[in-house]
Structure I
Amino acid sequence: MKDNIKQYLLKKLKAENTFWSFDKDSLQSLSDWNLIKYSLIYLDLDDIKCLFSIFSKKLIKKVWIEELIPQGDYLKNMNLCFALLFFNAKRPMIYVKSLETRQLNKFLRK
C-alpha cells in the first residue's frame, strides 16, 4: 500500500511538471524527504493527507520546518495553513513566525 501511495504522489508531481529539471532515471530513487517536500509544495490538501498515511507526522513536520518554513513570506499562507490544519497550532501566525526565527538562528550559527 505504501508503495502504491508513493507512486500515486510521484505521478501527481510529474503531472504538475515539478521535475522538469530532474534526470528522469533519478525519479525512481526519489528520497522520502524529497517526496514529502515536493508534495507539500506542489500538491493539494487531499494529496498531502496521503502523506500522513505512509509517513510519520514527526517526519513530515521535520521536512516542513526545515524546507518550507525558511522560505518565509514566499510560502507564508501555505505555512499558516499547514500549521493550522496539520500541526494543530492554536495561534498559527505566532507559531510559524517562531519557527522561522528558530530556523534563521540555526542557519546563522553554522
Structure II
Amino acid sequence: MTVITLTKSEIIGRVTTLIHFSIRSGVALIGQNRLESMAEKGIEIVMISEGTSENTIKNLSTKFGDEKIIKFDCGVELGKLIGKEGVKVIGFKKSALSKEIKKIIKSCGEI
C-alpha cells in the first residue's frame, strides 16, 4: 500500500476545484444569510474562512453544530478562491462532492 502525502498547495487546489464543481452543480451555498435560510435542507459541512468573526462562528455553530464547521485557514480567503471578494462562509448540501471535500480536509487536519 502506497501512502500519498499532499502538500498544502495541492490540498488547496483540490478543494478549490471541488468547491467550483459544487457551485456549478448547486451543492454550494455561498454566504451566511443564504446558508442560514437553508438550514433544514440537509447541510453536510460549513466551511469558514480565516478572519471570520467570532459572532458568525457562534451563530453557525448554534444552527448547524460544531461537528459540521470546518475552518479553512490556508492563507487565502474563501472569497478569493472562488472569485467573490468578501465571502467567508460556504455551506455544502449533502452530496458526493461535500463528502469528498470533507474527506480531503479531515485527512490532513483542518488547514
For 13.3, 44 (Rg and Dmax of the Cα atoms in Å, calculated) the corresponding structure among I, II: II
Thinking of I, II, which structure, once helix-only ellipticity at 222 nm (-39500 (n - 2.57) for each DSSP H run of 4 or more, over all residues; to 500) is computed, gives back -19500? I
Given that relative contact order in percent (Cα under 8 Å, 6 or more apart), derived from a single structure, equals 37, which label among I, II identifies that structure? II
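No value in this document is a laboratory result; all are computed from the given coordinates. Here the structure is a predicted model, which is why all the values come from computation and not from measurement.
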